[in-house]
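Engineer: Got some structures for you, see below.
Here, each number is a calculation from the coordinates, and none is a lab measurement. What you are looking at is a predicted structure, and each value in this text was computed from that prediction instead of being measured. Cβ atoms are built from the backbone, for glycine too; each structure is taken alone.
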Structure I
Amino acid sequence: MRALADRLAARTLELVDIPSESGDEARIRERLLELVPPSLALEYRSDDAAFFVPARRTDAPLVTLVGHYDTVPAQGNLPGRIADGRVHGLGASDMKGGLAVALELVRDLAEVPHGRADVALLLFGKEELPYEHDPLPELFARSRAIHETALAIVLEPTAGRIQAGCLGNLIARLVFHGRSGHSARPWLADSALARAVEGIRPLLAHPSREVVVEGLTFVEVLAVTRLQAGIADNVIPGEASATVNFRYAPNRSPTEAEAALRALLPDGVEVEVASHAPAGRVTVASPLVLALRAAAGLAEVEPKQAWTNVADFTAHGIDAVNFGPGDPAFAHRRDEQVEVAALVRCYEVLRELVTASAPIGEDGG
């Protein structure tokens, strides 16, 4: 146990210490490619994603471990360190710890007899950027093997809990038009800023909404994140804009989400969709998810109150869940960290899932 803990901690620290802010990922990408064992064949490769698959067996489902290798910008938290039973540093929670678990597991599986599932590995970047940078849609368009996945496990930070589905993420720019004029004679102008303030008032007052999907309670939230107007201190603005972020439940389609936002706005407001990541379908009762729950000793599955790449998989009819060692409370923080004990537990749960001898469905899964 001690050897495993030391190995996982050392690998996590190694990955933390490789600079990998979104858009500057070449070094960590190449290091990860070096670490993938030869037992996994490179089935797909682009600048920002690599998919590795084992020799397939006809009687074994394919479990794909999924991890992104980029991070948010550093906040004085490099290099990392190991202290107090934790790995500290940029990306430790989101998600260098999850990457370390996935890498060490597939490396170890190369040395042991096959279990009840084949295990593939998907590594990708640019996850911390807006949805239009997501490299996975191209993967799904070009890879055949990815569609053989029976369950994708996205190792996002979940503090060792299984989180199903994910919220949709709609970002829209609202444009309000008026008529510019001199600030000394504002009655001759029509302030677009005043129109914007009135227009976003119902959005600011819009209550959160609890939505139950497959027994899981998601919270829909709508937030105004930017308000912009004005070209000079003595000019009444003729145009103003507000940016809105709508996080919506998995029971809405993208079209329904956009319609729900528009229904809250006054007539005449221009709505420019800047980014739109669809929600992820909730998967709680598939045989492999039940087997994962049994391996983790978890009686319940939680909702994912955020967007993750689970949505990329469920959009193609592939079951997917979030399960990782990091604590989401530490993600993107200056004091980002992951417990070494959590790395070990995540590794052991995943190893139990894929190496147990009983077929899926015969052992409580």
Structure II
Amino acid sequence: MEEVKAPLYKNLAYEGDVIRLAQNENPYGASPRVMDAIIKNIHSVSLYPDVVLTTLKEKLAKMNQVSPAEINISAGSVSLIDQLISRMVKADENIVIPQVTFVAYKLCADIHFKECRIALMDHYHIDLDAILKLCDAKTKLIFLSNPNNPTGTILSHQQIIDFLAKVPRETYVILDEAYTEYVERADFPDYKQILKQYANVIILRSFSKVFGLAGLRIGYAIAQQAVIQDLETNRIPFTITTLSNFAALEAVDDQEHVAFSVKNNAIGREILLTGLRKLGYNVLPSESNFVFIYFETTQERDALHDRLFANKIIVRKMEAFGDARSLRISVGKVEENAKIIECLSVPQSN
């Protein structure tokens, strides 16, 4: 039987000459300490995982300066998104999201047959007034990816505070901060202050990005205790695997690897932003581990995508995220980002 291969951007990334920049993964991988912890505990795969996850909750609570009772751990933040929609949104209620944002919000809403209202954006920036205009008495959840995936832009602390003051307390605002470690701007929202003031806010975090654990599927929520208790009571047990738990415990402790990843991401991001702008491309400012390029036409977008693909550089088209005229390029290793600029700087022959 002929072997069937998955698309190049998915499963062929680890062949030596392919540069995988479509999925926003940490190009430096997991911490060596994490890899050692996995190997050390590899024989535990025959044992059921810890259901309570007390130690990991305590570590996450300390890292985030909250109580363990304000932490809920899940099999990736997507699992939390799915649980929030299935658990909190009734048949006649709706959710509201920006037009170009993380694909999982609408996907999970569709899976559970819940209405998903899509607010137009202001030149690829989240328009909070447009979101408010779509809300009504039946709006249960508002999802705000911050930094926004795939645009990389952020909403400031004051923007979020002003927005929350206008949102009914019966409507929950989900601040998805999967990329928070990469943010450099000082006006990024202070989640601790927000959570103290608003019981209808839920923060989502991920181990898939800066910690390099995308393949182990682990994420968590931070919210007031009553919200977390409801999530805990109604979650499926044993969703966090034994090895995921050991890996996350070590990842939290290895802040040197986090600092290394953040530092090199900032260098690589600047290479991409500066280089692409010098070449004349429309690139949004980014506070994340990716950059967003938009074009006048889909054909122009496809031409750049195909040019990179021909050089075995895999980037992401944005149809699934709500836009057919843009690309998202994950920040790779420093030399990989430089190769993108070098590739695009060479004149094409007719």
Structure III
Amino acid sequence: MKRRVIKQGHNTLTMTLPSDWVKKLNIKSGDEIDVFEKEHSLVLNGIERNKNKLVIINIDDFTVPLLWRFFQGAYRSGADEIRLEFNKSLKLFEDPYHYYTTQFDYAELGEKIKSKPMLVAIQSLVDRFVGVEILDAGENYITIKEMGELSNKEFDNSLRRIFLVIIQLFERLIDAIEKNEINDINLCKDLHTIDLNIDRFVDYCCRILNKINTSSLEKDKPLLFSTLFLLELLGDEFKYIGKHLAISKKSLKNTLNLAEKVKEYFEIYYKLFYKFNREDIIDFGVTDKIIYGEHQKFKSETGEARSIARHLMMISKFILAVGELRIEMEF
């Protein structure tokens, strides 16, 4: 559509807003509209009022992974209400929250989780996601609703929390290697529990990006989505490392130097993300080269040490990928 620009006064140009757009967002005289530049365009954002996004999901015959994917997809999309419907004869369901902790290779070292009453099982799922709660439940449905307001500040806080949790994972891993914590399932559980916080905040950040349109986020949205997904995959690598530590019968202290160097690599990226400068980006490139050299030392290794080195190298590749995305944000 086209709009004619009208001159008002000496230095002011105005234009009318499309009536259908105004009606859809229920915009009134005196309301504020967010206006920001995007290259050679101006983008107008209004707040869509009194519109509740309801998603209904029938989970009959769903596996736990399928339930996760559908609920996570609806949550990330910004749904205000998610209604799970099922046959009322379905009384028990596998515990979604603990499902994955019993499906990894180290499951044989732990105990199986029993099925739970439907409401209890879904509550464990809902507790994993930030800002939503069970609002209502009946014989054949459970309704989950958003219980707070999303904002740019919430996004900033949650993204920084992801970075800090990843550093926490590094610190727990390095401590375990230094103290020779091997052949112990508890380390697996520790790393898995810490990593779940990354997953929670990645989902929350995606939800905010999908639901809020503001000038401070709009320009880099595609790059931020990609960054979030890569950070989630990065966090998963610690669980795999934990499994190798848990089944090892001998010391793995020879992996310590590589783990510390990869942690340093991530910390440089973390610093660059918030304050981009030439000196640190050069240091970022140099550290990447050093890590490659450290990893080459494990070519002749066998067993768990080589596997851990491989996962640490995969983490470094994810760090390089998010670093490349951060560089692109400068342009």
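Engineer: Output the label of whichever structure in I, II, III has the greatest value of Kirkwood radius over Cα pairs in Å. Numbers along the way, then the final one.
Structural biologist: Details: I: 22.0; II: 21.1; III: 22.9.
Comparing I, II, III, the top value of Kirkwood radius over Cα pairs in Å belongs to III.
Engineer: For the read-out semi-axes √(5λ) of the Cα gyration tensor in Å, for residues 128-287 alone, a value of 32, 25, 10 was computed from one structure; give its label from I, II, III.
Structural biologist: On the way: I: 40, 18, 12; II: 28, 25, 13; III: 32, 25, 10.
The correct label is III.
Engineer: Right, next: Out of I, II, III, choose the structure whose coordinates give helix-only ellipticity at 222 nm (-39500 (n - 2.57) for each DSSP H run of 4 or more, over all residues; to 500) equal to -8000 when calculated. Write out the running numbers ahead of the final one.
Structural biologist: Values: I: -8000; II: -11500; III: -18000.
Computed on structure I.
Engineer: State the single structure among I, II, III that was used to calculate distance in nm of label points 7 Å out along Cα→Cβ at positions 120 and 256, giving 4.4. It would help to have the intermediate numbers written out before the result.
Structural biologist: Details: I: 2.9; II: 5.3; III: 4.4.
Structure III accounts for this read-out.
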